[in-house]
Structure 1
Amino acid sequence: MIDLVAAGRAKNDPRPIEELRAWAADMMDRRAREGTPYFFIGLPAAVVGDDVPLALPGYSDQHDWELELAVVIGKEAFRVDRERAMEHVAGYTIVNDVTTRDLVFREDMKEIGTDWYRGKNAPGFLPTGPFLVPAPFVADAGNLHLELTLNGDTMQDATTSDLLFDLPALIAGASQNMPLLPGDLLLTGSPAGNGIVHGRMLRDGDVMVGAIEGLGRQTVRAIAEEASR
């Protein structure tokens, strides 16, 4: 998140980059101590399986990757507390929460904020799997190694222990407004190393491999939209 704040700094922000990063780090520390998780809804139509070609929409050249652990809900969870939250987990899987960066913030309606509908819900923008690993077979979901490579080069390398909010906090928080239902995917957040930070967005012919400890490996092959027709 610190890297995303730095990469997305406003053009008229006078702060030196290190000052901006320090501010972002302090903000994240305060949120971890005092805040609540931030949620948004993704459309099921964006979900595809492992090794399904990802057509990069031609309306932007700012398509980015976000490797994440996904919690798969097994039992309805509505207004659960942290202590009982994990009882509602069926298992875990790998997702790549692909995002079109230049569509997230609406320049024509800055007062409204983020536009996750346009930024994250193109066809194929949520590659999922290849496996659903049942919860009893994952010893410690709060401390799994994640790695995403792009054409063989490591871009993201972290563990789920780096999450701002742990899994019980995320499940409990998401359940407060609407029930989480069996089969729902709860994405837990992506570590540092997104394309916007590297200055390298997805291109035709790119191959991403996302791996999470104990959950396998997921392959995503990017193709130009025209090539998919």
Structure 2
Amino acid sequence: MKTMKMTVAVMAAVMTMAVSVMAVEAEITLSVDAASAYVFRGVTLNDGPVLQPGMEAEIGSFVIGVWGNIDLDDFDGTLEEGQFSEIDVYAAYALPVEFMDIAIEYCEYTYPGAEGKADREFALAFGLDVPLSPSLLVAYGVDGGIKKDLYVELGAGYEMDVAEMFSIELGATIGYLSPDEGDSGFSNYTLTLGAAKGPLYASVTYVGQIDDDVLTDEDYDVEVYGLLGMAFSF
């Protein structure tokens, strides 16, 4: 627990210093989402309402950020209401490639109040600026409960402006999990319908279970959840 707190504090301090030194060139984004549930890669982490604040700084090709999940529901007594159950610190570097977007990413998932190590993960993210915006995420756990776990996710999306009123977004993903222990295979898929207007956005997501040996019935609970959020950049 002490190590986890020190890690979060140190990385938060680094982020603050980097933004302070390069404030003229940095773009800061502050966001907060309210969701009816917290689902991550098909796994239900809370089937009740949550609040998810975040802060991100983009400095040239670098992005650094911190994100948290506050449980507004105790998830059948397994979580503390009104407390952070997760705080993530992450960084990414966009490679100078012209024909596609490629980024190297690192994320440290920490769990205040929980025992054990933080989960640490490196990932490669690929994206193409073409119709349907195809994307690919390849993530590999290097520490904690996800050590030696490989997660691959394919995605696609479409955005359409409705006059000058707002934009509509459609998205879909499919995930493949190869854990260090257990069965490998396609675990989940998602279908998302969203809308955005200025700094405000909302979405509804359907989460489907593909293989119950990979995404077990115990972990798969919430099928549909909604989200309302806002983000401001300066």
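Before moving on, here are some points about what is shown:
- Distance in nm of label points 7 Å out along Cα→Cβ at positions 174 and 198 from the coordinates reads 2.6; which among 1, 2: 1
- Which entry (1, 2) yields the derived value -5000 for helix-only ellipticity at 222 nm (-39500 (n - 2.57) for each DSSP H run of 4 or more, over all residues; to 500): 1
- For 24.0 (mean count of other Cβ atoms within 10 Å over residues 62-69, calculated) the corresponding structure among 1, 2: 1
- log10 I(q)/I(0) by the Debye sum over Cα atoms at q = 0.14 Å⁻¹ from the coordinates reads -0.94; which among 1, 2: 1
- Origin of the value 13.2, where mean count of other Cβ atoms within 10 Å over residues 134-141 was derived from one of 1, 2: 1
- Label whose coordinates, when relative contact order in percent (Cα under 8 Å, 6 or more apart) is calculated, return 30 (choices 1, 2): 1
Every number here is computed from the coordinates shown, using simple stated rules; none is lab data. Predicted model, so just to flag it, every value in this text is computed and none were measured. Cβ atoms are built from the backbone, for glycine too; each structure is taken alone.
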